[in-house]
Structure I
Amino acid sequence: MQRFFNASPKTYLLLSTAVIIAFILILHQMGQVWICKCGYIKLWHGITFSSENSQHISDWYTFSHIIHGFVFYWIYSFLRKKWNLPFGLGLLLAIIAEVAWEVFENTDMVINRYREVTISLDYYGDSVINSFFDTVAMVLGFIAAWRFPVWLTVSLIVTMEVFVGYHIRDNLTLNIIMLIYPMDWILQWQQGG
């Protein structure tokens, strides 16, 4: 086990790449489309009440994945102090956590839950390209949290949550609340009521 902790950065990069390739193949095996059924790829899709939401490279929920990266880095930072874990291993573990969430999020159970209790009535899961770039956004968040002071990442989280919440009446915090313990008043507000 100690040998794994002391692997080279190249080894962690290869393992991370293997995890991402396996993740892409798993999503496709689960029936997720490679790209949007519309037949084209957009860099940004900003209309949440649309069948193209979560189908392109980035959207309003990309900010949530950047926040995932911040949080995963903080967890790694805590574990690094305790067990002296190398950065490459921390990033590999963050990628594993993110792709595990992406696979879970694209199960029928979670897709149906989103459709039952959130504003995502037309949600049928992410395209493979969207899930891949959600993972890239998490990696960027992880690296940013490594380079930025904690006060800046906390400020960015608050800013992103408020900005996204203001523009689409949804964000990471509201998503978590509505998945775990849905509240009618939040749903009504999200629907514009």
Structure II
Amino acid sequence: MTQLALTFDEAEHAYALDGVRIPSVTQILSFGQDLSRIPAWTSLRGTAFHLATEYDDAGDLDESSVDPLVRPHLDAYRKWKAATRPTYTLTEYRLWGQIDGLKFAGTIDRVIANDTVVDLKSGAPRKDHGAQLAAYAVALEQNHPYKIRTCKGVYCTKDGTFSERPYDGREYLEMFREKLHRFYEEVG
């Protein structure tokens, strides 16, 4: 795949490829859904959880900075790490890919040992999580010499427990492909 410059605007939560805006995996998957019932704080909690795990992995987390609503999710993540002892190849990695010539971008939470894509979640499992992981796996294989064998969601709950859910990329890739085509047909 041609090396193009991917940029991310944090304030807009927008990706651009050589200066041309492209949709995010999340944007594609949520297209056409009524998100007005989802409280804004859930998104903020997810962002805070991801930042806490990233700083925790780097050994730079200021424990006093962790919001009490995020603390049990972080504790669950730490329990998962202790139980699985992952070897991360990539962390919070931004990338882009394309399917049928239609481009998309996203940020992979973690890649373990060059063959496992992991998405950290502070909420409950949803079907579109599998599609999200399938899109990331495709983009990763297009941009790196990795061969992804496994995709999984790691659900770190508010009661401090975790669960893992494997997703078969082949099964969910078609779901993402359909949503990607629909997005481009309707938005352009």
Structure III
Amino acid sequence: MNDISLVIARNLSARLPFYYGWIVVFAAGTTTFARMAPSTTTLAVFVSPMADELGWSRTLIAGSVSLGALSSIFISPAVGWAVDRYGVRLILAGSMLVLGVAMISLVWATVPLFFYMGFATGRVIFHVPVQIGTGALISRWFIRKRGRAIGIIYLAGAVGGIVTVQIASLAISHWSIGAAWMSLGGLVLAVAVL
């Protein structure tokens, strides 16, 4: 945490009727909420419409999930190092920006390569920086109520899973696949501002 953040945290801690760490939980929860945009449950909403519209097989579409998971294996150690070196805030903010752009880029993914690049990038962020970042953050702010804090963060992820599926379904049924990707990317960027 940089000096300005530390000063703000100390000033707020003196004025708040509750532990400042709960504000940190809320902030971390927003990233866990937003990380659900490239979840497999959200992708499931897209599979049939994309297969019909683009002529892709379901296997081809689902392969992007595997590519993201495999990429995460190699990227995880580097992200862990970056969290220690540059701090959680920078890594989470940067990853949310990349996730939002990756989701929006899927609007123009009409060939499998571009779809794989965008969705696999989203899956890497789903697996790596948010998991590592929120875990490191909570372990720094909580000792006694750490389990409760982590539980609240994962609650935010569950709510995000519900919300992203609903947004994607509504956007696809009322507009288009592209509108659904744009909506999810916009949601990620809007929540990331928090």
Next on the checklist: With helix-only ellipticity at 222 nm (-39500 (n - 2.57) for each DSSP H run of 4 or more, over all residues; to 500) coming out at -22000, pick the structure among I, II, III it was computed from.
Outcome noted: I
Next on the checklist: With FRET efficiency 1/(1 + (r/R0)^6) of positions 18 and 50 (r between Cβ atoms, R0 = 35 Å, to 0.05) coming out at 0.20, pick the structure among I, II, III it was computed from.
Outcome noted: III
Checklist entry - Looking at structures I, II, III, which one was Rg and Dmax of the Cα atoms in Å, for residues 66-129 alone calculated from, given that it came out as 14.3, 44? => result II
Item to check | Among I, II, III, structure where relative contact order in percent (Cα under 8 Å, 6 or more apart) as derived comes to 21 | outcome: II
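Rule-based calculations on the coordinates, nothing more; no lab input. Just so it is clear, the model here is predicted, and its values are computed rather than measured. Cβ atoms are built from the backbone, for glycine too; each structure is taken alone.
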